[in-house]
Each structure stands twice: as structure tokens, then as C-alpha cells.
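Participant: As C-alpha cells, here come the structures.
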Structure 1
Amino acid sequence: MAEIVYPPVVLACKTMFRVLDIRTRIEGAGNIPRSGGAVIACNHVSYLDFIFCGLGAQPADRLVRFMAKREIFANRIAGPLMRGMHHIPVDREAGQASYAEAVQRLRDGQVIGVFPEATISQSFTVKGLKTGAVRMAAEAGVPLVPMAVWGTQRLWTKGRPRRLAQRHVPVEIHTGEPMHPGPADDADTVTGQLRGRLQVLLDRAQRVYPDAPANGTDPWWLPAHLGGTAPAPEA
């Protein structure tokens, strides 16, 4: 597979991060296999999470192919980039073809990125997960790698204005030990275990995060259990 588009996009993103002093810290990258197929299952707090999830795989020298809604591929700017990076369009009304393509790509040795919450978590905790990531890993016989990102919501998240030019924002990217679901495993049970691992990773990322809301400002980007004004999960 020719990589004409992906490497320049990665370079452009890294350059932008340097210009804006986006202080990215990656922990646990050694948990990502350096060869062979793998599913990366990442939490979802921002529209930019796919960029930082992909960045988290860079120390392992892996390019992550993301499953993304097909509407993005129809965009006149984003579409050519998504196709050039060989991401996988998903039709939510008929997702079986995308699922089958992802499984084949995993068997071919690619890394597939999935956001099993399906939508951005506005509570900034881990929502209930879809079982697709677990089922794909089990069917393809590849590791399932949990990953958590934190800080990206400060740049662009659901229900908040974009702050893409904001400088000096820290971003944490934490990768956990691989899981190895098999065809005989119950997908719901393993998905519950995956959710627990994602929450542990997210809790750690939040705990070591080197920044806090300034005094007198709205702590909107913190979850309620950490004193923020993000809606509680039940809301």
C-alpha cells in the first residue's frame, strides 16, 4: 500500500503542535505491537482524538487506519485526505461491509483505530461501549489495545467553540497492555473489561495532567467528579 498522503499529514500535524506548543506526552507506547495487525480502542472526548490517537502509535512506527462515518469522506477537503490515508468509511445504516473490510485489513497486518463509545463523551468519562472493537480483534486474531487521550477536549469538543489556535495546551496519551479476545469469548463481557481498562487509563491521564482551570474560570473541561462543570454521566 503506497503511503503518499499519510506521512506528510503526520509531519504537518507535528509541525502545528510545535508552533502552538501543544505539549503532548505519550505513555505506554511500548504496548502497541511494532508489526502485525492490532485494534486500538480509544476513548472519545474531542473531534481531534483521531489525530492524537494516531500520534500515540508513532513511537511504534505504526500508521493507524480509522473507521469514520462516511459523511467525512464526502467532504471536499477532508475526503481526499481520508481516502489518501486509507481510512475506512462507515455507513451506520449498513456497517457490515466496513466491519468486514476492517477485519481483512487486520489480517493483512494493519492497525485499525476505533472509538467504541461511538460518540464524544460530554461527561469526559468513559461511556458505554459498542462491541465492534472486541469482535473485530477476536475474529481477526489480533491484540486489542486500549488507549486514553486527555486534554484534547480543550481544543475542540462537542457543544463548545473551537479553540484550535489555543497555545500551550498539554495532551496526555496513555496506552494500556494489550487484550487478547478470542472467538469463544463473550463480546459483551470483554467489552465491559475494555471499558474498565479505558477508565483506569483515563483516570491516570487526568491525575497526572499538568494543568488546571485558572481561578475564577469555568472548569467546563473537567468531569463532575473532579470538580468540573461537565455534565454527570447520567445527565
Structure 2
Amino acid sequence: MTDFAALHRAGSPLVLPNAWDVASARTLVEAGFGAIGTTSLGVAAAAGRPDGAGAADPETLRLTRRLATLPAHLTVDIETGSVETAVAVAEAGAAGVNLEDAMRPDAEHASLIRSVKREVPGLFVNARTDTHWQRPGDLAETRRRVRRYADAGADGVFVPGLAEPADIAAVVAAVDLPVNVLFLPGRHTVAALADLGVRRISTGSLLFRAALAALVDTAGAVRDGHPVRPDLPSYGQVNALSSG
């Protein structure tokens, strides 16, 4: 397979769908995606645990071991993470990790990035800053943080919640690293993000949340006598995905 880092191309960004279990990951690989990520929200929610608290680390590691056997690159969302967790998922076969700062002091996050790269230099570290995530964006703070993380050895930087084209272009210009943007339906298109210089586009929890919405829609259709879409995967197909 092509080296994972090489998939982050200017003008032709890596569109990275995020899976939460074996069946969703295998479905995406069979659909032609050569790289997949995990969604910490999906993995945690499927296990009945909260996101953002490191509560689903055991499930994440078990899932990494299963997904690493697929013919696709795998990058794992380890939330705020630790050196130990990064090493464990790398040893399990992950090509990369997301490490989020959760708006902790940037010096702490930079130190973590340096430590992870020292222990597993071949692991693609996507350094996430939450300056725009569920809060009003602070572009100056974003630029300062992504530069510091780049200096610490990150392989890419990730700013979920970044929406305005001018802000995206400013972050792309701030670092000589692949910039990852979270796809926002109704705000983004792949073509527009590519034109802005974005080199990686993640779906994050979007697919998991869409699956939950489809679940409710289908149950309601059965209850209310409405048609159910006919092109669903069969029982046998899903069983093969989950048990192969």
C-alpha cells in the first residue's frame, strides 16, 4: 500500500471516513476507501461509555487489533491520549493517531507529541487543537498552537470546527504540514477544501450519528407503514463482515 503520509496530498486531499466497529470499517474498505479512522465518540457510545474521558481505551485497543488486519491504512482516535496508548495502538498495527489538546496548555500537548514521536517515530501523529471545537473560534490561538505542535514533531494538524474559508486558508498557511479539517455538512465540499490547501478531510462522528438517525427512520417506517429502503445489506453480508 502507499505510505499513509503520502496520501495527504495538496489538491487531492485524503477523505478519511471514521468507523466505530468491525462491520462499519469493513464496509468502508469494501466501498473502496484505502484509509480509515476510528471515531472516539462512536467507539465510546457503542460501548456505553462517555467520549473524551479515556473511558473507552480498552475497546479502542481491541478494535485497533481487529481493524489493523484490513487492507487499508488505519489511524486511531485516542482522545487526549498518552505515550503508552500511542505505543499500544502502533504495536497493534495503526499507521497513525489523533491526539487532541482539549485546550490544555499547549506546552503539555507539545511535550506529549515529542514523547510519542520519540517512542514510535514512524507513527503519523495528527495533532488536534480544540480552539474551534464547540466554542467560538480563536484564529490567533489556533495558528500559535498548530505551529508549536509542528515544531514538536507532529506529522499533521487537525482543527475540528474550522468552517470559514479565510480561517482555513490562514491555518494552511501557518504550517508546512498537512492540515486536517472535519467535514461539516452544508458548510464544506471536498472540492472547496482542496482548493484551500486542506490535505485531509475527516468525517469524525458524522457516519455514526447518521447511522443512528437511519436507525430511527427505519424503525419509524416499519411502525408507520412507510416503505423501507430496499438496498440494505443482507443478514449474510453483515454476518460475513463481522465474523471474517
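Participant: Just checking, which of 1, 2 has the largest value of distance in nm of label points 7 Å out along Cα→Cβ at positions 12 and 84?
Facilitator: Largest one: structure 2.
Participant: Hey, relative contact order in percent (Cα under 8 Å, 6 or more apart) derived from one of 1, 2 reads 19; which structure?
Facilitator: The read-out was computed on structure 2.
Participant: Of the structures labelled 1, 2, which one yields -10000 when helix-only ellipticity at 222 nm (-39500 (n - 2.57) for each DSSP H run of 4 or more, over all residues; to 500) is computed from its coordinates?
Facilitator: 1
Participant: For the read-out Cα extents along the principal axes in Å, for residues 36-139 alone, a value of 40, 33, 21 was computed from one structure; give its label from 1, 2.
Facilitator: Computed on structure 2.
Participant: Once FRET efficiency 1/(1 + (r/R0)^6) of positions 68 and 204 (r between Cβ atoms, R0 = 30 Å, to 0.05) is calculated for every structure in 1, 2, which label goes with the largest value?
Facilitator: For this comparison of FRET efficiency 1/(1 + (r/R0)^6) of positions 68 and 204 (r between Cβ atoms, R0 = 30 Å, to 0.05), the top structure is 2.
Throughout, read-outs are computed from the coordinates displayed, never taken from laboratory work. Just so it is clear, the structure is predicted and the values come from calculations on it, not from any experiment. Cβ atoms are built from the backbone, for glycine too; each structure is taken alone.
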